[in-house]
Each structure stands twice: as structure tokens, then as C-alpha cells.
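Please go over the structures that come below.
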Structure P
């Protein structure tokens, strides 16, 4: 089974030490430099992806200085990263301090219910074919997360046993939109008319006027498309949208940001 790697959590570390002399150029008060440059998971050397150096002489330090050095190292194999910022303050006695954030690697089976939805979104945005392997409940939560951004409204997750086919409710108007989500086990599946009619019945029984049917099938059959059109034509509902594999994939990509610099928000975090 495929794995999803998640780095949404970090470990913060801080340290401070006053000294009566300037530290040696090759001396590190806090770390083993050899270990600091190795990915703790892949055991390979990380790459420096960001560096910054700032030297300032604030008036209030009366001739003293702040020497701040910042660097980010990232593993080219698994994406693990660590940001470290060292500050040397020179006035009378020298003081050294550091701040560091290290990503925590968590690995999940793609089919697990425990996969964080944000991590799942980022994975599927570049490997959407894997959607056939995710858990049904996560498929519902995935659609909930994507539609919340796509329609800019609150989306309630109501899917459960005996739910009548309604998995989500879009609270975007006086007449909310009900949603059914189907994760098919094959990308070649064609969504037939039976499901479209069944969901129409569930919508009417809930006094719904707007509905959306989301499926990972590659397409809806022509009778299914005609049934949705006919439901609108005869006034059974005001709208009946169909999202097949490609349409939902397009919306997922539009609403999901793949950030190549997840460490960026930690730069100079506490200086």
C-alpha cells in the first residue's frame, strides 16, 4: 500500500549561553555538526535550500552587534526539513543563542482513516489516480474540504449509515445544497443512471432544491446526464450538478496549494 508523508507538525528547540569570550569559528555550542547535516529518516546528507546573514549595530548596544545566521536544510529524498537560526550578541561579554524548528515525519497508509485531509489533498493534487485507494470516509471529508474553498461557504459532513445518500450539506443559501460522494474502486467505472435517480429521491425527501453528485468515475453515462437535466426541467430540483473524475480533480488542483517551502513561515520566527 502506498504511503503518505506528512510534515504538518514540528519540534521547536531553543538554547542560550553567555560566554566570556567569542566562540571559536569551528566550535558549535549546541550541536554535532555532522549529525545536524543528515536526514534522521533517510540517513543521507541534506541540502542547504536557504541561507541568510544579517549583521547590525543597534545604537542601544553602545558599539555591540547582533550577528544572525539562518539556514534551512532539506532532504531531497523524503522532504524532511530543519531551520536553524544562530544569534551572537557582542557587548561586554558575548552571548550566543539559537532557535530551531525540525519537521516531524509521520507516515500513513493511503487507505487509513487517520490520514490528515490536508496531507491527502496535497498528495492527490499531484497523484489523483490514487483516489481509488483512499478510505470512503476520507473521500467525503476530502470533498468537504475542497468544496468549502471552491464555493466559499460552510460545508457540513453528515454522511453516516442510513443517511439516505446525503453525505454533505453546503450551507451557501436559504436553500442548502446536498451532496453525495462516491469513491469507485476503478477509474474506468462509468456512473449509471440508477445512482442519479436514487439521489434525486433522497434530495426530494429532504425537501432539497439543489444537489451535487460527486464520483471518481471517469464519466457519467448519457442516461445519467439526461436524468439530471430532466430533474431540473420538470422542477423536481433547481440544480443538479455532476462532478466526474476530471472535474473534481480540476477543482482539487485549483484549491490546493503545493508549497515547496513549508519552512518559510518559521524564518526569523522569534528574533
Structure Q
């Protein structure tokens, strides 16, 4: 599986001269950058993180609807909660191209498999997964399935809405590292899209939190959302500091890995709150 830098960076072509910027074009750009959903046959515009981040919460909803639907239908059909959770996680991986899982695996191999910043970046760029990477994928999928199955036992609808909210926050929150740190190398997705501006990140995050509140508060309450966001912020700050210390910047894989970490942290938090 190719790493996040190669997958998102090499398939883009300059947009035609008549390409117009607007919410619809930005939404297509976000969907192409973060998913495998069909978006038409027009040439891909060069990704722009400022444009993507503002519309990303809406794109995240579209990306998450299918997997959440699988979860609801499975529960309605009386299927085992664990089976439904794994099936929904598999659907999510298909829709997204398993980008965050692959990125987390590459990040684990790179950050913890090298002794110098240069060696870590070299490993990060290698699409092959080592022991750290394989175990990371197992842990992420396993923890996700465990959290979802526990939420399903409480309520299938609650599990679906909370998972949608988690996806919206995690995908937008994962961009924090792209705003806080410069690209660690001159090639790859993060270098192509440039460093995210504070204004664009903040606008997208506020939009994401508003959507997440509508989806999660009826089941986890306002305090549950506040606790979840606080824990997610601590995870984002900790991951950003680690990446700065080990490679002095960010890459597409490190952005995707943060998304995966935020999803697990938020699911664990909401699981604890909903189950009491």
C-alpha cells in the first residue's frame, strides 16, 4: 500500500484554467484528498489545504455516512455487535482507501524504527510496512471495533451518530499538525499542499465542532463532548511535539496518523461516557 504522501501527492494534476473556486469545487477537492468516493472525471486540482480544511467537516460527513449506515443496518438485522463493528470498519477502510490506517503504520515504522531524523523520514517514505506498522494497523482496527461494538450494545443509532461525530472531529483535528509544523521534506503531499493557515484551520475546526455537537450531544451530553474535545486536543499537542522532536516537521503520513489517533481517543472517551 502506498503511503499517504505518495497517494495524495502524485495523482493530482494542475486544474484547467477555467476551473472555478467555490464550495462545490472545494468539497470535491476534499473528497478526492481524503477518500475514494466518486467525484466525476474532471482533472484533479492541485490540493490546497486552506481550501480543503474549511469544507472538510462536510466532506467528512459524506465519507462517514456509508460506514455508519452499515452499522445501523447490521444492528437492525440483529447481527452480532462485534461482527457489525468490524464490517463497518471495513467499509470505512474501503471508502477512505484506509488512508489513516496506512499513515499510522508508516508513522510507527518511521518514527520508532530510525535513529536519526533523516533515517526516520526515509522509512516514512517507504510504502512497505515493518513489524511496528503491521501491529499498529491491528491495534487501530481492533480498538475501533471494540469501541464500536460496545457502543452498539447501548444503542445502534447512538453508535452511528457518535462515530460520525468522531470522524468529523478527527479528520479536521488531524490537520492541526499541518498548521503547527512546516513540511519535513520538500516533496510529498504535505509539501505540495503547503502549510495550513491558522484562520483556515480554525474555521474548519469550528465548523467540525458544530456538526459534532449536533450529532453527539443527544447521546453523550454537552459535558461528554467537552471532555472528548479536551482529550483530543491533548493528543494532538502531544503528537505534534513528538513529530517536531523526531523529524522537525510534518508529512502526509504524520497528518493521517494523528487522525487515526484522534479517532481512537474520541471513541474511547465517548464509549466510557455513554456506558457510564
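Each reported figure results from applying straightforward, stated rules to the coordinates on display, with no laboratory input. Everything numeric in this text was worked out from a predicted model, so none of it was measured. Cβ atoms are built from the backbone, for glycine too; each structure is taken alone.
Assorted remarks:
- Structure responsible for -7000, with helix-only ellipticity at 222 nm (-39500 (n - 2.57) for each DSSP H run of 4 or more, over all residues; to 500) calculated and labels P, Q on offer: P
- When relative contact order in percent (Cα under 8 Å, 6 or more apart) is computed for each of P, Q, the largest belongs to: Q
- Given 0.00 for FRET efficiency 1/(1 + (r/R0)^6) of positions 66 and 210 (r between Cβ atoms, R0 = 25 Å, to 0.05), calculated: source structure among P, Q: P
- Origin of the derived value 16.0 (Kirkwood radius over Cα pairs in Å, for residues 42-153 alone; candidates P, Q): Q
- Ranking P, Q by percent of Cα pairs over 33 Å apart, the structure that comes out highest: P
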